[in-house]
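So, here come the structures, one by one.
Readers should treat all values here as calculations from the given coordinates under stated rules, not as data from a laboratory. Here the structure is a predicted model, which means the values were calculated and not measured. Cβ atoms are built from the backbone, for glycine too; each structure is taken alone.
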Structure I
Amino acid sequence: MLNIKYNSDGLVPAIVQDKKTKEVLMLAYMNEEAFKKTVETKLATYFSRSRQSLWVKGETSGHFQHVKEIRYDCDIDTLLLLVEQEGAACHTGNYSCFYRTYEEE
């Protein structure tokens, strides 16, 4: 198994990207159990820091993320999930969580 470097809370950031369009969809966190479940089921599974529990993306909304590839950075402390997204990735209903642009005033 991959020797992922989890942070002091036992989590690793997971950047999620649409495999076809390369659009960045969201950032979430995984613990070891979430990573293993994602590998096993091919459905993106994350660790909710607010609920302190695992959650499968789409379990309530139906907007599942089918994991097609998992990449990791040179330090093995950040993951990149290439997914096939069903519906919206963002809880606001937007396809990506990164739908806003910062503009200085």
Structure II
Amino acid sequence: MGSHSELDSLRSYITAEFRPPVSRKVSPITVGLGGVVRRLDERCDLTATIDGLEFDMMAYVVKDLGETEYGRLDAIVGALIMEEWYIKLHPRRGELDLSEPRKREFTEY
């Protein structure tokens, strides 16, 4: 079995501070985030923006996501959303490739 962070990077999360006005209670899940095991039972739909590109996503609401070397985390976009929106990660450069979702932005009606 992998670590919690490997398993839970599929899902997306947002801190309670930034959740939209409407959220819903769901069957609880247990996840490991930032070295802490948490039981989450609230989810919301929201529109996120990365580099000016908007995309819809569903996220679990958490009290706090902790910090990285770059500062406090407000949200985590999981692998399932990145796959759905064709967002690619370039780990060596520490960048996201948004070329595919930008093409999609102009072709959806």
Computing distance in nm of label points 7 Å out along Cα→Cβ at positions 18 and 34 for each of I, II, the value 1.3 comes from structure II
Calculated from one of I, II, FRET efficiency 1/(1 + (r/R0)^6) of positions 42 and 90 (r between Cβ atoms, R0 = 30 Å, to 0.05) reads 0.40, and the structure in question is II
